[in-house]
Structure I
Amino acid sequence: MEILVAIVLLGIMASAGISNLIVALRTAKYTEVNFAANSLAISKVEEISAIDVSALNASYNETEPDVPWSDLNLTFTRTTTISVNDDDSRTIDVSVVSNSPDVTTDVSFSTTLALWE
């Protein structure tokens with residue numbers, strides 16, 4: 001009888017440990033995908049920031065449907081929008097969404113660039 005109780009207790013502890021492992025693996029994967037999405041957004045903002053501010057306008061708006069990240073087997077959709085503000089500054093908005101239904105993430109990054117005289 002004691003052996004049966006011990007086996008049942010070990011089974012309960014093993015299932016709890018396995019469930020904790022699954023949650024930890026999912027969290028690690030989400031963190032990795034979120035890091036990739038953030039990096040893709042920031043790299044696009046840096047790329048556009050290198051352009052002369054007075055030349056930035058809606059012609060730089062684009063949607064890239066399949067942007068890869070080297071360490072992941074999934075792609076992202078990256079949307080870039082440039083807005084010319086009333087004070088002639090430019091606002092860059094970049095949104096990155098994962099294309100995987102298993103690991104979803106949606107990251108937005110925005111910055112405003114002023115004209116220097």
Structure II
Amino acid sequence: MADRKTASSLGLIGAILAILSSIFFILISSFIGNFLNRVYNTNVAIFSQFYILIGGILTFIFAIIMFITSIKIKNQIKKTPSILLLIFSGITILTGGGAGSILGIIGAITGLTAKD
């Protein structure tokens with residue numbers, strides 16, 4: 001059976017990966033917007049640019065929350081940080097967290113099943 005230290009480290013690695021992917025989405029949104037404006041010059045370029053930008057910003061916010069709750073899992077008495085990590089990792093899957101959100105979910109489940 002895994003302990004809380006393993007759950008915390010899995011959550012931290014997942015949060016760092018989600019932060020890196022969100023930074024990638026934020027940076028790529030400007031390149032996509034510029035490229036599509038030159039090729040199509042329509043509202044599709046503006047929509048796709050802002051869609052990717054908003055997804056990257058939301059992923060960044062949720063990944064920061066994942067990072068904070070992963071740190072708190074180490075010292076947890078109750079299961080609240082693990083539940084929060086599970087919730088925000090699940091939301092981060094929807095916003096583009098990728099492998100980081102999957103590691104966050106695994107870390108949260110490990111934190112929930114860890115013995116005290």
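Each value in this text was obtained by applying a stated rule to the coordinates, not by laboratory testing. Here the structure is a predicted model, which is why all the values come from computation and not from measurement. Cβ atoms are built from the backbone, for glycine too; each structure is taken alone.
A few remarks follow.
- Each of I, II could give helix-only ellipticity at 222 nm (-39500 (n - 2.57) for each DSSP H run of 4 or more, over all residues; to 500), but the derived value -30000 comes from II.
- Comparison across structures I, II (criterion: mean count of other Cβ atoms within 10 Å over residues 52-59) gives the highest value for II.
- When relative contact order in percent (Cα under 8 Å, 6 or more apart) is computed for each of I, II, the largest belongs to: II
- Looking across I, II, the calculation of mean count of other Cβ atoms within 10 Å over residues 76-83 that yields 18.2 traces back to I.
- Which entry (I, II) yields the derived value 2, 15, 23, 17, 12, 9, 7, 6, 4, 3, 1, 0 for P(r) over Cα pairs in 5 Å bins from 0, in percent: II
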